[in-house]
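Peer 1: Scrolling down, you'll hit the structures one after another.
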Structure 1
């Protein structure tokens, strides 16, 4: 029950994983208008038809991904579908495209939110990169608390955003014309022809509104039981909400004769046409700023789950499959934040640098997923499989067209980089899997090993001082084997102190040989490595002693020589290096010590 508490419901899942798609209505329609405005009034008249095509594609994608959730409730989305139906290469290309899109979504969403903020408060413009990193830091902390926690925190701003845009659309449609106080610029009288290339470019720009549709299918395991049903309801709710908002805004764009204005967003112009420039306008702008910044949460919900699936298959380090007590894949969250942070630093938080690369990779994943689902239904041949295969087939055709169009129209603007990164990332996945396979072969995984036998083992104890740690090391070594040697490295100028330690060792009488190693340079690892390589033993174990203070700040006082020695021995010898950490608990000072201290004060 406690585990289920940290999972998503249909409502919280829509919010946690759908913020990217919902926020896209703030820049998707604007991208369409910017492209069509080249042809003047004739071009802007195509805003509603182009938006209608995008909404049609949205509905097809929602229907397709509802089928993906039903067929693959364990999540993974395009990666899982392609892996089971198209083979390893196709699945890794799909995974790489989704990883790239998730990282870009975080960077674009955060930078867009900060850009809206700096537009309202120009004095903050110089602090754009710092503000972007601050927003990213807050989002990372929230998501480390768990997907359900972040979803509950984001329900209110998401609901306010949908309500605000709904009010804008309804008010504008009922009004029929912009309010006089809006002072919208008049539409320039321009006669132009609308060519197919212009419409295709507008469609490609508007497809940025479809990013994030797949996130619910990727993160289906994060939902409460019955997972598939809740995830399917969340997918349907997201599609319906997004489709209505896009159509409503397109109607207002045509009704108010909106066209691009420098320094203003299309959404702000539409809002001003419905509400004027009073409180309602400012409220919608503020809610939009908040939601744009929070839209990155979609990636935080989707990429860690996808990374966990890849880790389970050995294509990324297994550490990405570890979950914390709140069912959070923390390493996936942290790596996503780091990569997005690097993009924000590289771009300076400027949206226009990142947008040309956005939404290119996701359509590759869309296409591979739909093709894989067609093969899935043909192989399964269950009830109504032909109808299901037809739905996914239509999705495959439409997403293939969208992928080609989007890549071609944005290639020189930055899409070329995504086309290069995706295969490189897929190649990296294969390299990780090859490394795991090689390590598994060396370990003999899956085969019965030879019978264990006793090895002649020499246990080497590096000793710095004769104290409680040395006692613990010797006691541990005695339990491990019967051939033990203590070694101490002396440097120039320390010969007398080293001889004194040797005499103290024999006086202590631990019944273990003591060897002095002279080093001309002030280093510890090299002389120990030479001694280990020259040891006459079938196997050598080096037991390095360290202390672990109870208070965390006291751990900063350590010299970390054990780590340095361990790395040197691991690189240059075949010895088994063990680091023994002795915990130190605060203890009262013995009475004798206190009396000695007082006597010294006197």
Structure 2
């Protein structure tokens, strides 16, 4: 529900510092405007003739759709929204028309829009409360598939919409409250899932020809099961699972015989896998110690193809329909993601975008490293660490424990303007992956179930202790910061362990679990019981424990300065959560600052809001943490 997933990066070949004469480090600080002059990008879909890529960028200050010519590298804005974020989906087959998605002010009620070449825009899914998600195109490219909860707010049905006329037809009526994970190209097979817990689900293959529903999951051996698609000839179903093991691996299942073969396994979890247009290539993404590593296999030989040497981590790829070109998304912990084009035949690699503000020298930014420390009970906790370049034994710096979203999220080795801004201004940051985080095996993932605000919080406190052991950290000046579930952990720390952290920065965090779990949006219905299984059911005796772990009801114990940031349109953590927490802290006479954005939801997308909010965070930290 509150999961926040972050894109990631890998190693860098740039030096850790710049040197002036005499080998003296010369540090340069950048202001908030310079950091948020960097651009965030996403996507990268090929046009029909593969001469252009369609992608999303916040270059204008808010996300809009852009198009870039892969030969000239000239980019142009396709949309010019100033109010709502527009996210590129794809080109309509055999045309230059495009699809994009947008909600209203971050309310997450996303619609699919058609922008024709004549400039007219059509909302293809216009239901006022309808949440629509693009799925893909039919094999003959005549239909668009999408899921929608327009019929029933609680469940998503599958529809196909004819490109000629844009009339829709339901192809799967979701009467059982399952999740449609996938379907074959001829619509004869469906992969259907039902969530049991946040770490386990059931998975079936449903045949429209026979009406038979065959369970793929093993009721006697619960685990995670996720679809990786059907083969074009409808003979094979691919899926990932951690059945009987700690990490997800990739399985191929013969749909006629039921025979299964493990086709890829490693020491980390396979996050996803898919085949290219003619099944010549298989792309496999692996969650490897806080980074994504990619394998692209030649399906005819089973061998991995050799990717070009590149200064950064290849986080995602998209192979064109001709299978001759590949879009690569590449980033580093101290430089934002960029789009590259790789010619599969000539082996030529071309960088298409430059998202780092040219006023910023990346060598002045911190490179993330993966560290591990021992928690209170001996458990090893992984974390991502950002050390300010200017930090020395003679120039000790304050520090922050950063807690990711979730529950069950993961801090990863990726670029964040917010983190780099704070580190550049002299704050070390330890982004902890406390027990309950994803990416480190299912045992670790389940360790915080119905134990939130206790052992996971202690992991954060022991992260603070690790920071205090570093000779260049001022051990008396350590705070805690986080968003969503991380915001909850921040407020839990300030309320339940008020002497541990000098300050707390709560970014749209849960403070009243009873209210949050009762106010789940209707379109999360299929996930409700899983949340109750992990956190507790607010309608049962679990309500006592949920009350006890909710910071709102213990606000009288908060004694150190707190800052709270909130989006007014947040459907996950309602504004009233932050309103009430701030009011209760004020009753103590404790210093609290509150920033509300009327046009944001669960996460701040507009650059002006990010600059205002995170600029105020630095001012707050400088005043209450870095103070002499």
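Each value in this text was obtained by applying a stated rule to the coordinates, not by laboratory testing. Remember, predicted model here, so these are calculated numbers, not experimental data. Cβ atoms are built from the backbone, for glycine too; each structure is taken alone.
Peer 1: When percent of Cα pairs over 44 Å apart is computed for each of 1, 2, which one produces 18?
Peer 2: The correct label is 2.
Peer 1: Further question: Ranked on Rg/Rh (Cα atoms, Kirkwood Rh), for residues 112-207 alone, which label among 1, 2 comes first with the largest value?
Peer 2: By Rg/Rh (Cα atoms, Kirkwood Rh), for residues 112-207 alone, the leading structure of 1, 2 is 1.
Peer 1: While we're here: From which structure (1, 2) was Cα Rg over 2.2 N^0.38 Å, for residues 136-463 alone calculated, if the value obtained is 1.26?
Peer 2: Here the read-out was taken from 1.
Peer 1: Also, I was wondering about something else. From which structure (1, 2) was FRET efficiency 1/(1 + (r/R0)^6) of positions 128 and 512 (r between Cβ atoms, R0 = 25 Å, to 0.05) calculated, if the value obtained is 0.30?
Peer 2: Source structure for this number: 2.
Peer 1: State the single structure among 1, 2 that was used to calculate relative contact order in percent (Cα under 8 Å, 6 or more apart), giving 20.
Peer 2: Among 1, 2, the structure yielding 20 for relative contact order in percent (Cα under 8 Å, 6 or more apart) is 1.
Peer 1: One of 1, 2 was used to calculate helix-only ellipticity at 222 nm (-39500 (n - 2.57) for each DSSP H run of 4 or more, over all residues; to 500), giving -21000; which?
Peer 2: Answer for the origin of the read-out: 1.
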